[in-house]
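K.L.:
These are the structures, in structure tokens.
Please treat every number below as a calculation from the coordinates, not as lab data. Keep in mind that this is a model prediction, so the values were computed, not measured. Cβ atoms are built from the backbone, for glycine too; each structure is taken alone.
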Structure P
């Protein structure tokens with residue numbers, strides 16, 4: 001299944017939803033007011049828009065996601081790598097590494113991840 005495009009403000013909304021779901025729409029409106037400064041109308045508009053795109057469902061005033069945070073993040077990274085680095089993950093990592101210093105724990109975590117990919121490929 002293709003993950004629908006989620007824009008920045010929608011993503012911030014989804015972070016609230018993923019942390020609280022399932023959640024009543026009234027409680028979600030309150031959280032969006034507190035955390036995003038949104039009005040009730042804005043929150044309901046975003047709920048409707050994301051529901052129409054298959055990102056979430058709103059049944060009986062209870063909102064739940066239809067796509068996970070991991071799925072959305074993976075789709076966004078794939079789009080970035082395809083659009084900016086011509087689909088080259090090594091080019092993306094090289095650019096990332098030039099501008100952000102990794103600590104030893106992060107380097108170890110990346111090595112373990114690469115090793116796990118190598119094991120899956122065997």
Structure Q
């Protein structure tokens with residue numbers, strides 16, 4: 001049984017971008033990020049990474065669903081940042097990179113789900 005290494009690497013990248021986003025959001029002049037945000041950006045990709053690595057077939061489809069929701073959130077965040085008066089480069093870069101990784105999770109996860117035995 002082959003492991004979907006591209007999906008695993010994409011999930012690791014999403015976890016890293018999620019940690020970077022939390023550092024971006026966690027500034028002294030703003031409130032502490034919510035537990036839901038921390039769980040969505042870091043906890044869920046780590047959980048999916050472990051489940052995909054263990055070989056659960058449902059985890060690849062759950063990764064596709066997570067990537068779809070994440071891509072929609074990234075696109076809406078980028079549109080909001082662009083239409084504001086002064087978009088921040090760091091936030092646009094983080095959303096763009098996260099959107100790219102979410103697209104890769106959708107692509108590689110869908111392929112892994114359809115080709116596994």
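K.L.:
Ranked on Cα Rg over 2.2 N^0.38 Å, which label among P, Q comes first with the largest value? Before the final figure, lay out the partial values.
P.N.:
On the way: P: 1.32; Q: 1.12.
Looking at the calculated values, the largest one is P.
K.L.:
Also, I was wondering about something else. From P, Q, which structure was distance in nm of label points 7 Å out along Cα→Cβ at positions 8 and 24 = 3.4 calculated on? Walk me through the numbers on the way to the answer.
P.N.:
Values: P: 3.4; Q: 2.8.
Corresponding structure: P.
K.L.:
Continuing with the same structure: Which of P, Q yields 4.2 for distance in nm of label points 7 Å out along Cα→Cβ at positions 16 and 104, as computed? Don't jump to the answer; show the numbers that get you there.
P.N.:
Details: P: 4.2; Q: 0.8.
Going label by label, the one that fits is P.
K.L.:
Now a separate question. One of P, Q was used to compute relative contact order in percent (Cα under 8 Å, 6 or more apart), and the answer was 22. Which one was it? Provide the component values of the computation, followed by the final result.
P.N.:
Values: P: 22; Q: 40.
Here the read-out was taken from P.
K.L.:
If you don't mind, there's one more thing I want to ask. I have 18.4 for mean count of other Cβ atoms within 10 Å over residues 56-63, calculated from one of the structures P, Q. Which structure is it? Show your work: numbers first, answer last.
P.N.:
On the way: P: 14.4; Q: 18.4.
This figure was derived from Q.
K.L.:
Tell me which structure, out of P, Q, gives -22000 once helix-only ellipticity at 222 nm (-39500 (n - 2.57) for each DSSP H run of 4 or more, over all residues; to 500) is calculated.
P.N.:
On the way: P: -22000; Q: -26000.
Only structure P yields this read-out.
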